[in-house]
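Taken together, the values in this text are just the output of simple stated rules run on the coordinates, not laboratory data. The model shown is predicted, which means the values in this text are computed figures rather than measured ones. Cβ atoms are built from the backbone, for glycine too; each structure is taken alone.
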Structure 1
Amino acid sequence: MTGPLITAAELAALDTAVTLLDVRWRLGGPPGLDLYREGHLPGALHCDLDRDLAAPAGDGGRHPLPEAAAFQAAMRRLGVRDGRPVVVYDDTGAMAAARAWWTLRYFGHQDVRVLDGGLQAWTAAGLPVTKEVPGAAEGDFTARPGGMPVLTADEAAALAADGVLLDARAGERYRGEAEPIDPVAGHVPGAVSAPTTDNVGPDGRFLDPAALRARFAALGVGEGVRAGAYCGSGVTAAHEVLAMELAGLPAALYAGSWSHWVTDPDRPVATGADRWGAAQ
């Protein structure tokens, strides 16, 4: 496998062992485990975003990065091995699977792929699903933090001023017109509105690299431009980082994101249009 994506046909044709993780998740439910039990890819185990890919909510935000020891234990429980490829999927255009991809990469796994189009692409190809829960031999994955660039709140603020900081949330949340989750509405001053949903087509598959490069160029991100992304809690922003990697554009993740930013009342909040005057 090459690149961060794998198609349903490529996954079905693999003749090497992979660890397959079902990362379906809904903000506010239903629980991803319930969806998994209704049917999943053969051989897949359920990876719980809240429990396995994040530390408990608190001062670090709603989905802060897990400690290395906790993440390592979770991945070993799911059978993740250092020398075996991992494929992750969901059913929401990789919005949750991208968090698994990014977190595994951050903690040092070298071979992680996202199933492009997710469960829908798999079933559309006529491939089977099952309710059978496989057993998983204990993995040997060793978590080594630092494999992907991250931003602190101060670094995110600086990047918004001298680079490009993309806000991956819906436009109305960026503008401060609606905030259904966090206690304060608005965005990091200087950030650019870049809803994650624009990274994929109607079928939930990522746009091709050329289209993604054009999208990010229109947002001010190109070769040699320092870029980063944030969202509400560091989940869909990982999708933005994945899309930028597909476009050949490295980017850092502000993992705490808006839910962390607003824990400090001294941090400034902006509302309305972005820094170029576009009310996206």
Structure 2
Amino acid sequence: MSEKQIWLVTGAGRGMGTDIAKAALAAGHTVVATGRSIERVAGAVGDHDDLLVVPLDVTDTTSVRAAIDTTVSRLGRIDVVVNNAGNFKAGFFEEITPDDFRAQVETVLFGSVNVVRAVLPVMRSQRSGLLVQISSTAGINGGEFLTAYAAAKFGVEGWFESLAPEVAPFGIRTLLVEPGFFRTELLTPESTDFARSTISDYAQRTDETVAQWQSMNGKQGGDPAKLAAALLQLVGQDPKVTRWPAGADAVGTFEQKAASLLADADAHRELSSHLDHDDT
């Protein structure tokens, strides 16, 4: 993928989105950097001759459609879409309000769905394209305090894995990126919303868990700029890759999950293998 391409990046105003936009520009591509605030996006990515900044709110289908239409009218095509926009609503399940739980899924899952639904007709007409979905190791392995976030990310994983064979006949590829812990703004107050402690049974664990998450902010091991550079290298070198654990901790999560699934498969193999009708 050495030829100049049109990259559209959502959530480019901060975090990985900013670094991916910069890496794509550095690689010689044209970048459409999007976000809810074009001033923030422009300030984060900086000036560049090959940069187009466009407003896009992934939860607003009208905004999404307008961003795609603007890109095609100005640049003629879209070669790569990076679905990166997201947020983090953390807390024990009973303490996350139903509205917040739905809002988490709305942004992380349906926001990405909105973007892909709008761009697929463009890529089908081109008979080419790459859809990059920034997921998370929380979409591979759930954990306490992550019920809403993991539900959204697990949904992303299942949707994207199922989408891949549907669009492959049109020359459209998909890539799931599952980062571990990277030093982005995800744990800042702007991106993270901790559920209010309302149930005494959870109170101590809530206080301890929130303090633990907050103490990690700015100390995560992963470098998002290195992830962005590696992503550009990966998609340029390996056209067959469909899932990428990003970070040493992500590789460990994959290995742990694979071992756990194999252990589950073996645990009651005899019982599980004799559930067919007797006449089959």
**Study point:** With helix-only ellipticity at 222 nm (-39500 (n - 2.57) for each DSSP H run of 4 or more, over all residues; to 500) derived as -8000, matching label from 1, 2
**Key:** 1
Practice item. Looking at FRET efficiency 1/(1 + (r/R0)^6) of positions 15 and 31 (r between Cβ atoms, R0 = 35 Å, to 0.05), point out which structure of 1, 2 has the largest value. Key: 2
Check your understanding: If you work out mean count of other Cβ atoms within 10 Å over residues 79-86 for 1, 2, which one comes out largest?
Key -> 2
Practice item. For Kirkwood radius over Cα pairs in Å, for residues 151-262 alone, find whichever of 1, 2 sits highest and give me its label. Key: 2
Revision key, fill the gap. If volume of the Cα convex hull per residue in Å³ is calculated for 1, 2, the one returning 167 is structure 2
